[in-house]
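Dropping the structures in below, format is structure tokens.
Just so it is clear, none of the values below were taken in a lab; they were calculated from the coordinates. These numbers come from a predicted model, not from an experiment.
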Structure 1
Amino acid sequence: MKNSLLMLDLVRAFYWFDEQLRSRLAEQGFTAVTRSQSLVLANVANGETRASRIAANLGVSRQAMSQLLAEMVNNGLVDTAPDPADRRAQVVFFGPAGEEIRIAAQKILRDLEGEMERALGKTQMLALRTALRHWPPQD
């Protein structure tokens, strides 16, 4: 679309990444992962470990995050533990069972970035990365 809203373009790109990630994980024999689960995995892979911060990043309640994490623990995708800095909080991490999917997901995401770079060109991909890293501006 020539005059589409930027937000819709960003959402379409996000959906492409997420759908490709989930389908490629399934092709490799991993248990089906929902969009919500893939977003949690992406947060944890990117270094976010506090369940409350992941919930805030995804715009869901702590109760919803607690349910989602319980499912993910049961499926062996992640493990949780009390936060050593605040026993009332929970931290999320890749346990031994989740390590294999973390490695596979990181490789798939890098492959997808490569596909995007080949389609856009190196200069445009670098410009996109730079722009997104600087948005929103930090006070």
Structure 2
Amino acid sequence: MFGVLPFTTDAQSVSSGPPPALDPYAGISAPSPLPARAQRDFMNCRFCHTFEQGAAHGVGPNLHRVFGRRAASVAGFYYSPVLISAGRGGLSWDEGSIDRLLADPEGFLEGRHRMRYAPIDDPQTRAAVIGALRSATR
């Protein structure tokens, strides 16, 4: 999972798809302070991903403006074949898809997406993490 990844080719490219009808970031501001559990889970995102516009990829791709974006569509990142297929099939990142990923990382796309972490079982904690992610990636 960790180590040198090959450079990307057209085989790893997914078109960004049509923009969302409504800006998923409209009206988003700074998040409320997170409860301790949600803060810990949110920090797990930061271990692998960057959030700022133009930031380099980490172990995972940069997540700037991830909401409303087609899965596996950021240039310069080497995605798993299953995530590429899902992106080409229309999977976009929204509250629902991110909630499913956080709730059951091993079940989401049969766990073949390369993201490894413990599931977030509590729906309120997942909602807080998703809110923080939306705010941090705007």
Structure 3
Amino acid sequence: MMSTAGSAAAVDDLRAAKAAIERANLDWLVAMQTKDAERLAAPYSERGVFVLGNGQEIIGRPAIVAFYRDRLSGPGQVVSGGIHHQGMTVAQDGLIYEWGHGGATTLDPSGRKITSDGPYLTVWKRGADGSWKIVRNLVF
């Protein structure tokens, strides 16, 4: 599902951003499986904010890297999962709002499967260099 604010510029923004968004979403699982915190945080802007389901805010790419590094440091292993995009739109200010659901199945050291899955809303912004970066990511 893709909607626009109705202008040709909005359609162009969606086209330009779509590849970056799809790449980041596909890369998420590989980064989780390889426990690569830098790769997980790469789509975020330097001042991006990651808001967890409990309301905790992680502010800035370095803090997001540290969060993922800590979260993935345990003995469990992500075996499956993904980001499942359901739609996006361009706001009048040029921000792109993307939504869907995502999650992962992890095997703990005893072999027990732990599955997490939930909705998300991600806000993307075009940087001065033309690249699209996450400025806000909310998981519910």
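Consider the structures 1, 2, 3: one of them gives 26 for relative contact order in percent (Cα under 8 Å, 6 or more apart) as calculated from the coordinates. Say which.
Working: 1: 19; 2: 32; 3: 26.
Checking each candidate, the match is 3.
Matching task: 23, 18, 15 is the computed value of semi-axes √(5λ) of the Cα gyration tensor in Å. Pick the structure from 1, 2, 3. For semi-axes √(5λ) of the Cα gyration tensor in Å, the value 23, 18, 15 is produced by structure 2.
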